[in-house]
1. For structures I, II, calculate FRET efficiency 1/(1 + (r/R0)^6) of positions 88 and 104 (r between Cβ atoms, R0 = 30 Å, to 0.05) and state which one comes out highest.
2. Where does the value 5.1 come from, among I, II, when mean projected area of the Cα convex hull in nm², for residues 72-151 alone is the thing being computed?
3. Starting from the value 18.9: which structure in I, II was Kirkwood radius over Cα pairs in Å calculated from?
4. Using Cα Rg over 2.2 N^0.38 Å, for residues 24-143 alone, single out the structure from I, II with the greatest value.
5. Using helix-only ellipticity at 222 nm (-39500 (n - 2.57) for each DSSP H run of 4 or more, over all residues; to 500) as the calculated read-out, with -12000 as its value, let me know the right label among I, II.
6. Suppose FRET efficiency 1/(1 + (r/R0)^6) of positions 160 and 184 (r between Cβ atoms, R0 = 25 Å, to 0.05) works out to 0.75; of I, II, which structure was it derived from?
Structure I
Amino acid sequence: MISKLKDSPLFRGMTGEDIECCLKCSHAQSVRYDKDEMIFCQGDAPEKLSVLIDGSVAVCNDSADGRRSIVASIDKPGELFGEVFVFLGQKEYEHYAQAAVPSRILHIPREYFYSTCGKACVYHAKLIANMLAIFAQKAYYLNQKIQIISCATLRQKIAKILLEYDKAGESPAITMNREEMADFLNVARPSLSRELMRMQEEGLVKVTKRGIFVPDSLALQKIL
């Protein structure tokens, strides 16, 4: 577990020993979840920070008509989720988190981030500083999503999200399945599938079982 957490932005710059001390000092817990099991529900009190150790998690919101919208797909070990509500001071989550596959999650009590212990441990202060950096990155991510879903056409939305992931060096650019991608873009899955097939026929994308690849980023940029 420690080896996976060393790559987490929350523990960036910390040794394995530092991480072990943090987990012990904070009384963090590692919990296993089955596929489709709820990690936290809409309305639960946000009392613990959640970190993915292994598996995949979908953070979602349901509309009044029952349509699910994926707020975030968490699939990289060390990724955080639900942290905004943990530190926002709200009494309950407005979203829910569900294990997309069998997953293991690390839960760290919220109180550990509000003050350092009497020993003034360097690793504790580092953890808090890393948390601030994560919030800055999260704000950037949300801004990017707003730009994506604000695109006028479905093709522009697809091009925008592919270019953003491709710019980040992801290969394939997108590993979400069709349902997850449709939820992220807030579009109907059949419409997304049809547009992806058209874009593949035009040589703009390459759709495989592994994900969606971008053969020519310049061609996608011309769509925007």
Structure II
Amino acid sequence: MRTNRGRVDQPTLEAIAEAALTVVDDEGPEALSFRRVAQLLGVSHATVFRRCGDFDGLVNACADRLAARMPLVGQDQDWAAATEARFAAFYEALIEHPGLVALRSGRAWWGPHLLSRLVEPQLAHSIAAGMTPEAAIRVYRRLYLLTLGAVAFVDHRSAKQVRTAARTALAALDPEDFPALTGNLGAVLPALTDHEVYHGALRQLIDASAAACPGR
């Protein structure tokens, strides 16, 4: 698209992030590059580079674009319910784009939308509920790392598919070497999907942390 002066309109950072997410989702994280994003947008490689600065900037823009889709959960709910809603929304945003999670490995998830929709509301709510600032940060980090770790290793297959694969693998084990796995546990593992395990662990961690919130 051109302006009335004949210049090609410059893509917004949001448009660049959406194009980059399309590449990651459709072609895999290894396909992401300034050149590929520029091709999708119909602009030059240099245009995308100038908007992002470097590859980390491009990945950061993608991460913050996801955070922008998260709901803003206020303090009108009790602390536990609001905390679960915030981190469940973070989890759901991330599992839609597993390739991005791989690209972000070892990098902090830090951007204006994540700060305003998760970090600041969660810390403020924890302190308002009676936590010390130190406890609020500690609890936040535990929930944050639980979520990122779960997303990094989540199995997206159905519960039936996971059960079938696990039982096939267990059936190949020697009962003398692995009596617990091939005995009673082998008949029931895994009873839950990875998503269900995450949400259960999230609730348990929130319940365990609630004792530090006398005002909740």
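1. The structure with the largest value is II.
2. Attributed to the structure labelled II.
3. I
4. That would be structure II.
5. I
6. Structure of origin is II.
Each reported figure results from applying straightforward, stated rules to the coordinates on display, with no laboratory input. Values in this document were obtained by computation on a predicted structure and should not be read as measured data. Cβ atoms are built from the backbone, for glycine too; each structure is taken alone.
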